[in-house]
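*Asks:* Once you scroll down, you'll see the structures, which are given as structure tokens.
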Structure P
Amino acid sequence: MSITTESAPSTVAADLSSFVYASPSSFHAAANVRERLVAAGFSELNEADAWQLRAGGKYVVVRDGAAIAWVMPEGSAGDSAGKAGGAGKTGGTGKVSGASAPVFRVFGTHTDSPAFKLKPNPGFTTEGALQIGVEIYGGPLLNSWLDRELSLAGRLVTRDGQTVLARTKPIARIPQLAIHLDREVNQKLSLDKQRHLQPVIGLEDLTGLLQAADGLQSTDVLEVLAASAGVKAADVAGFDVVTIAAQEPATFGLHDEFLASPRLDNLSSVHAGMSALALIDPAEISEIPLLAAFDHEEVGSNTRSGACGPFLADVTERIVAAATGDGDEAGAAAAGREAYLRSMASSICFSADTGHGVHPNFPERHDPVNRPRLGAGPLLKINAQQRYATDAIGTARFAAACDAADVTYQEFVSNNSMPCGSTIGPLTATRLGMTTVDIGIGLWSMHSAREMCAITDVHDMFHVAHAYMRGA
């Protein structure tokens with residue numbers, strides 16, 4: 001890993017920028033989490049294999065566009081004298097008594113972002129323009145995708161079952177209608193999701209003179225995707241591909257205090273958790289820090305790799321079996337369901353997802369009292385309707401982590417006159433029964449093709465994640 005707790009905000013922001021640019025899709029993001037952590041000494045596991053977890057081990061496992069990684073404390077795997085969690089259980093606080101069940105410190109995030117997803121049989125022609133059919137993924141700020149160079153990225157699966165990652169050069173754009181043809185556009189922009197948002201990728205070659213600079217003469221977008229992944233289009237059996245804004249992240253502002261980037265929601269949180277976990281020393285912890293980076297949060301999380309799926313429960317149950325048994329899955333029978341339930345009851349989750357900083361041009365859209373500012377620290381997100389899972393116990397735990405990191409936090413609550421978004425927090429709390437608190441850095445332009453944040457908030461969230469994972 002390229003950052004430490006001594007790194008300056010500009011260095012942390014630069015590393016986040018590199019991670020975001022290298023992670024154009026959830027599949028790329030999960031792969032990059034794996035690659036970075038393996039480089040930091042983690043061992044990759046396969047879900048289909050029997051796991052041999054050892055005390056002091058560091059592990060990462062990927063399921064589609066999701067990744068889970070964790071660090072085992074020294075003496076935690078099958079050692080009845082040194083179970084994770086130590087001694088002294090106080091209900092709901094994350095401390096466990098006796099030498100029985102490990103305690104998890106989950107840092108929950110998601111890898112996906114709003115975009116346009118490539119449809120089957122995507123290519124078509126309209127008035128001499130080559131276009132691709134897309135459907136809307138999540139809730140993008142639609143106008144932000146207009147007049148912007150776009151690339152395509154995602155995974156391709158070949159007929160022999162091989163999965164490869166693809167990323168094209170900038171090949172697409174959704175051109176906006178000129179103001180001369182829509183005189184009221186500045187008063188009310190209306191976009192039909194089917195008719196107005198299909199990207200243009202080229203021109204119908206009526207003369208035979210056009211040829212791509214890279215020598216590709218095919219007008220089939222799948223040919224271009226396959227070439228970028230090093231496979232033949234004829235061998236591709238399926239694909240999961242989205243549009244991405246091609247422009248790289250960049251800092252700006254009088255003092256370079258801002259970061260403009262796609263996918264800050266929510267790769268900023270993934271980066272904070274991943275970077276913090278990479279620095280954890282197994283000899284210095286008694287509980288199990290765990291990064292859970294789910295896919296499909298933007299579309300409801302109801303998938304095998306989403307927060308509503310079994311991924312986290314599957315992984316934590318296997319860890320509990322190893323920590324309370326004889327060091328491998330054979331200990332599962334002896335550990336039983338009891339140890340797992342006690343583990344979940346004693347564990348905690350920080351659900352890290354971006355929130356809204358008070359907007360200087362629209363201050364009336366925010367709560368009149370709780371007005372978190374960019375650059376003033378991470379957010380504690382609260383909602384009476386349980387759109388966020390934060391409660392008083394979780395608040396105290398987050399405050400303790402911020403104190404340990406010497407970071408100031410801010411409360412976020414929605415204006416009563418408008419609905420509140422949600423996160424994986426309530427889903428995790430409901431599925432696993434662990435205390436959960438919703439947090440995140442503040443953004444402007446959330447769900448835009450290019451969002452923005454303060455680099456000091458990125459730095460602070462990394463420090464809070466590290467303090468939390470170490471045991472604060």
Structure Q
Amino acid sequence: MFTLILLTLVCYVLGNRHILDTPCMSDFVAVNLNSPKITVNEIKYCYDKIPDFNVSVHGHNIKSDCYINEHLIRVNKTSNSINRCGEWLEVVGPSQNPVVCMIAGSVSVTINGANSQLYSRIVGVRNSVFSQITISSGTSLSLSQVTVAESDFDLRINPSLYVLSKNDSHSIIQFIDHNRPPEKIEIIDGELNEEIKINPDDTFTIPLFSHAINIYLISFDSEKIEFKGINLNTITRYSTDDRFVSYNLRSCKYLADTQIFEEGKNYSNVLPMFRWRMYYIDDKNTATSFPLTESKVQFKTPSDPISTCFLYTTPLRMNQDFKELRMDFRCSDINSYKFNTTNLYYTDTVTSVDIKNAKIISSDLPTKYYFDKDGETVHMKIAFDASSYQYSNFIRIIHSVPVGTTFSLKRAYLIRSKANSNQTECDHTTFDCQFTECTITTTSSASPWKEGCQPTCGNCRVGYTCSEQGFCLKEQNLNQRSGCLNIIISTLIVALLFVL
């Protein structure tokens with residue numbers, strides 16, 4: 001029995017140690033680089049020094065290349081920075097189908113109406129990838145909100161080393177097809193043991209040797225890959241029999257913003273791409289909008305009936321992603337108030353409302369409401385249709401009140417469905433180490449990130465531990481007996497394994 005328990009424990013640990021959660025950043029924007037609405041100003045390629053890189057580099061070869069803002073291409077650590085070239089991202093859009101792509105460079109684009117904050121969060125992709133993210137074929141959309149996570153996608157191929165060029169004293173080399181960003185290389189040759197950090201352009205500059213040497217590619221978490229017998233005097237390609245470990249990472253979910261409106265809240269710092277747009281529509285289907293930064297939504301009804309409406313820029317499977325909509329509003333003639341119906345629509349006109357051309361997705365959504373004791377507030381709950389998988393982005397609630405009644409929205413927000421409610425929602429700040437040097441495993445007020453949103457920034461060497469601020473500090477062993485006990489326990493376990 002003891003043998004069975006011990007073997008079960010060992011198998012459980014070995015079988016589950018690679019199942020990890022990765023921070024999910026929900027405020028990125030996928031850009032269809034093939035859209036006529038997008039002007040591509042410049043693309044800086046990571047691997048254009050590699051011969052025939054569109055075929056040689058796996059991410060290019062399978063047409064899974066993607067491009068980010070130039071300011072995001074490097075990860076800022078304490079003493080150096082790491083190039084993201086070759087890193088794989090998981091991108092999840094409204095389709096909820098995770099798509100992986102390789103960072104192949106940086107891109108500069110022009111998007112009508114976009115501000116600088118939006119440009120800093122873009123992931124540029126091909127039309128074929130964009131269609132998988134959004135499943136919106138036949139529409140004119142060129143942008144989509146997405147969730148992004150860093151991945152170590154298993155390429156099922158081993159990395160390669162290219163000797164790109166050389167002069168009388170140095171060689172320039174570059175690595176491809178690694179599933180984790182390298183931080184440095186190590187050269188071991190006899191008594192020589194030298195570490196060389198990566199150049200800004202993803203290459204390494206190495207002193208020439210008259211003979212073949214072994215080179216170790218080292219990732220930011222100190223994992224090593226060995227390249228044997230490298231002759232830096234020959235311009236060629238070398239392969240290895242090794243590769244970085246690929247962990248089983250839990251996939252992220254696409255998460256649209258749940259907060260539609262809250263009276264008095266300042267929305268000036270929220271990107272328009274992520275804001276719900278608010279309208280009221282009269283009996284002639286004429287829509288009147290409120291500014292995106294508006295902190296007070298109030299109007300006198302011009303007709304009976306009257307509709308309050310909410311529009312999201314990115315079409316999504318709203319019936320699947322959300323359980324219900326809750327809304328509280330004031331009505332100056334509450335005794336005359338009557339609820340008519342709630343309908344859900346799809347529209348690809350996202351800067352205005354054209355209700356006549358909008359496609360109805362769900363009609364007569366189950367809606368409950370009651371009047372507050374204050375004599376002016378209506379509390380409303382609207383349930384979504386969990387049987388519908390169609391895309392929608394426009395909610396219309398039709399009321400009946402006398403003309404001239406004052407409507408004032410207090411708050412409106414969405415409740416996520418059970419499938420989408422267990423993900424920690426991180427933002428784009430997790431995409432950089434912010435000049436820390438190691439992965440923070442505990443959270444405090446000193447941490448730049450909230451719990452569950454700490455990025456992977458590297459490990460400390462033996463004898464050091466990562467502080468709450470993300471710096472490697474020398475460990476203080478104040479309990480010698482505890483250390484001895486750990487050694488004894490470890491020895492006993494090893495001995496038991498040999499006996500069994």
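What follows draws every value from the coordinates through simple rules; no lab data is involved. Since we're looking at a predicted model, the values are computed, not measured. Cβ atoms are built from the backbone, for glycine too; each structure is taken alone.
*Asks:* Work out the source of 15 here, i.e. which of P, Q gives that when relative contact order in percent (Cα under 8 Å, 6 or more apart) is computed. Spell out each step's value before the answer.
*Replies:* Details: P: 22; Q: 15.
Of the structures listed, the value fits Q.
*Asks:* So, one more: Of the structures labelled P, Q, which one yields -8000 when helix-only ellipticity at 222 nm (-39500 (n - 2.57) for each DSSP H run of 4 or more, over all residues; to 500) is computed from its coordinates?
*Replies:* The read-out comes from structure P.
*Asks:* Assign the value 52, 29, 20, calculated as semi-axes √(5λ) of the Cα gyration tensor in Å, to the correct structure from P, Q. Please list the in-between numbers first.
*Replies:* Numbers: P: 40, 27, 18; Q: 52, 29, 20.
Derived from Q, not from the others.
*Asks:* Continuing with the same structure: Give the label, chosen from P, Q, of the structure having the highest value of distance in nm of label points 7 Å out along Cα→Cβ at positions 336 and 352.
*Replies:* Structure P gives the largest value of distance in nm of label points 7 Å out along Cα→Cβ at positions 336 and 352 among P, Q.
*Asks:* Starting from the value 9.3: which structure in P, Q was mean projected area of the Cα convex hull in nm², for residues 248-367 alone calculated from?
*Replies:* Comparing all candidates, it corresponds to Q.
*Asks:* Let me ask something additional. Work out which structure the value 0.60 belongs to, where FRET efficiency 1/(1 + (r/R0)^6) of positions 104 and 384 (r between Cβ atoms, R0 = 41 Å, to 0.05) was derived from one of P, Q.
*Replies:* Working: P: 0.90; Q: 0.60.
Answer by label: Q.
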